[in-house]
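Q: For reference, the structures are reproduced in the following blocks.
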Structure I
Amino acid sequence: MSGPEDRARRTLTEAPADLLLDRLAAELARSYQVTGVELFQVDYRLAVLLPFTDGDPITKPGHPAWRCFDHQEPIVADGAGWFPVGMRGERRGVLRLSPVPDDPAAVGELAAIATALGHELAAVTPSTDVYIIARRDRRLTLAAEIQWELLPGRSRIRPSFSLAGQLEPAYAVRGDSFDWSDDGRRLRLATINGSGEGVAASMLTSLAIHALRNARRAELALADQAALADQAIYALHRGEQHLSALLLELDLASGAMTVVDAGSPRLVLLRDGEVSEQVLEKQFPLGMFEGTDYREQHFHLRRGDRLFVVSDGVIDATGQNVRYGETALDRFLRRTGPMAPLDAVRSLIGDLRAFVAADLVDDAVAVCLDWRGPQP
């Protein structure tokens with residue numbers, strides 16, 4: 001006979017897409033006597049946890065909800081339990097349950113159910129807008145809508161690596177983006193430093209991302225992926241529009257890194273607490289000239305290395321007539337050592353906003369990759 005955790009999981013898989021929380025709440029009331037259920041989803045800026053149905057947005061960093069989100073573990077406080085909601089390292093938000101059973105085994109089951117909710121949210125989101133709408137505290141621009149739909153996610157965790165990225169200004173980003181894929185043997189990462197304004201910039205980035213995916217899924221070498229994307233952009237715009245990109249491929253068995261720098265964002269290495277820029281051979285941006293041949297570079301990561309990819313919007317952001325990349329970037333990256341990659345990029349963007357003393361105007365993308373070493 002199935003237990004309460006199995007029944008809750010089955011309830012989630014059988015519920016209509018828009019009624020996941022309603023059906024889960026009814027099952028938790030029957031099985032665990034939990035009478036209060038609310039989902040808080042993190043917004044696009046990673047700055048506020050927004051309630052799905054009822055309650056106030058949560059912004060205070062020390063709140064139990066944020067402690068749950070940041071540490072990715074259940075937090076019980078003031079008669080309520082907060083449980084992380086996500087899947088495969090992709091953090092969606094937290095689930096608030098009350099009252100919480102006074103039984104560690106039951107708390108563990110509720111944590112597993114919250115994770116199952118994260119998987120179901122990922123499964124149903126393409127077919128309903130209700131969860132997407134609930135995680136916005138303002139309207140996205142059309143360009144930003146296109147950019148967020150392009151992303152593979154915001155974070156990814158496997159035994160050998162941990163990865164995260166963030167776009168800013170989150171609700172109005174235009175051309176900057178990132179993409180990744182892993183197949184158990186290789187991690188492939190592309191970071192785009194876009195150009196142009198508004199929808200035109202997002203459409204140019206969309207073309208580049210889809211061209212790179214098409215080449216990647218054809219199993220082409222990294223240099224050939226860059227060449228195919230370059231040809232696709234040049235064929236449409238004849239050199240009048242182009243964009244910068246950094247393509248990376250990490251061999252998960254050895255830590256060998258292959259790189260193509262197409263006028264790229266900056267690649268920074270954090271190793272043993274020291275920050276250094278990874279020197280790359282800068283080549284032409286994608287779409288600038290017809291028939292560009294791209295060359296690959298190679299270097300090795302050591303276990304425990306952290307890589308940051310940051311665009312011009314991070315490096316050139318100015319506060320009090322001083323550029324962030326000249327004075328504050330390396331100092332802050334050094335401080336991110338103990339943080340998980342998603343916390344590192346979120347904190348970096350927050351530090352950047354504080355540096356310019358305002359919301360960002362220019363596009364900025366930050367991606368963080370931790371290499372943990374080969375795993376069985």
Structure II
Amino acid sequence: MTDILFQPIKLGAFEAKNRILMAPLTRGRATTPGFVPNEMMVTYYRQRASAGLIISEATGISVEGLGWPSAPGIWSDEQVVGWKAVTDAVHAEGGKIVLQMWHMGRIVHPVFLDGQPPVSASATTAPGHAHTPTGRQDHQQARALETDEIARVVADYRHAAENAKKAGFDGVQLHGANGYLVDQFLRETTNLRTDKYGGSPENRTRFLREVLEALVDVWGADRVSVRLSPNGETQGADDSDPAAIFGAAAKVVEDLKLGFLELREPGPEGTFGQTDVPKQSPMIRKIYSGPLVLNSDYTAEDAVRDIESGLCDAVAFGRPFISNPDLPDRIAKGAEWAENVNVPQSWYLPGAAGYVDYPTLAEQDG
């Protein structure tokens with residue numbers, strides 16, 4: 001029985017109609033140049049408005065922070081207009097949507113920055129390759145942000161949050177996970193600083209706190225959330241004591257009384273990232289008293305189990321929403337989930353194929 005997934009839940013200011021959230025999913029369909037949301041994206045999000053809450057794909061807060069081909073931004077007036085069409089469409093279908101705010105830090109390749117190095121907590125280099133308009137290229141060493149320069153980056157987050165409000169979003173989520181800039185400040189392998197932003201867990205969470213305080217100032221705490229990935233290595237970001245650093249991060253979220261906290265926690269058999277590092281959600285649950293949302297390789301049965309046990313309050317589904325725009329309806333009816341086709345190619349390639357051409361259950365049976 002999946003009834004508990006369809007019980008409404010209050011996530012800060014949001015009255016979610018069910019506990020099946022749509023996780024943020026990079027899809028690379030924005031119009032370039034300009035990184036502008038377009039009509040195809042309007043259709044995509046409208047199709048998925050039955051989620052209890054949509055967390056948008058990661059969206060660049062600035063030119064400096066965005067290094068993914070055809071991902072959307074939120075720093076320009078043109079981008080705001082494009083996103084307003086998306087939020088209007090979701091609201092017209094009775095849905096709610098928050099903007100996930102993204103600064104990729106050292107993951108941005110210099111090709112996106114007119115040849116300049118990316119910025120990060122420290123002068124480190126990510127492993128592997130960057131996705132660029134001309135194909136995969138080796139990551140390059142980042143430049144460490146100067147202490148007095150960090151306020152400028154926080155101001156970029158504030159400006160993006162103000163633009164998100166103009167674009168009609170219901171709130172914002174800070175992307176603090178997956179080895180991007182906020183995570184680079186949190187983890188010891190990527191934060192080698194000796195100033196007030198480095199060293200102790202309290203210092204390494206300072207940037208997280210300052211950014212969240214700026215977002216709260218714009219939106220109010222109950223319309224702000226954050227996503228963290230507290231267990232295991234991601235894009236070279238790792239920590240020998242995840243309980244200490246993410247316990248400190250959870251305390252920041254608790255102190256600020258954010259609307260909800262989302263955790264991406266893969267396991268040893270995860271299909272997108274695998275780790276034997278224990279999940280930190282039980283520990284975090286003891287520190288953060290607000291609604292907790294979990295994510296990573298969930299089935300409907302897994303979601304029911306973890307919500308009923310009290311481990312979490314809702315579950316964010318990612319890839320299932322790609323090929324099942326009506327995922328809540330399929331779960332309610334016990335119907336089979338459609339599989340992604342041509343993956344992972346269709347996740348990121350331009351065009352409608354593998355993006356807005358998946359049928360709903362009604363269309364499939366009709």
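Just so you know, all these numbers are worked out from the coordinates, no wet-lab data involved. Please read all numbers here as calculations on a predicted model, not as lab measurements. Cβ atoms are built from the backbone, for glycine too; each structure is taken alone.
Q: Kindly point out which one of I, II the value 22.0 was derived from, the read-out being mean count of other Cβ atoms within 10 Å over residues 247-254.
A: Among I, II, the structure yielding 22.0 for mean count of other Cβ atoms within 10 Å over residues 247-254 is II.
Q: Ranked on Cα Rg over 2.2 N^0.38 Å, for residues 135-198 alone, which label among I, II comes first with the largest value?
A: II
Q: Taking distance in nm of label points 7 Å out along Cα→Cβ at positions 319 and 343 as the quantity of interest, name the structure among I, II where it is greatest.
A: Comparing I, II, the top value of distance in nm of label points 7 Å out along Cα→Cβ at positions 319 and 343 belongs to I.
Q: For the read-out helix-only ellipticity at 222 nm (-39500 (n - 2.57) for each DSSP H run of 4 or more, over all residues; to 500), a value of -11000 was computed from one structure; give its label from I, II.
A: Clearly, the read-out refers to I.
Q: Then there's this: Where is mean projected area of the Cα convex hull in nm² largest, in which of I, II?
A: Greatest value across I, II: structure I.
Q: Of the structures I, II, report the one carrying the highest value of mean count of other Cβ atoms within 10 Å over residues 39-46.
A: Of structures I, II, the maximum of mean count of other Cβ atoms within 10 Å over residues 39-46 occurs in I.
Q: Computing distance in nm of label points 7 Å out along Cα→Cβ at positions 103 and 279 gives 3.1 for which of I, II?
A: II
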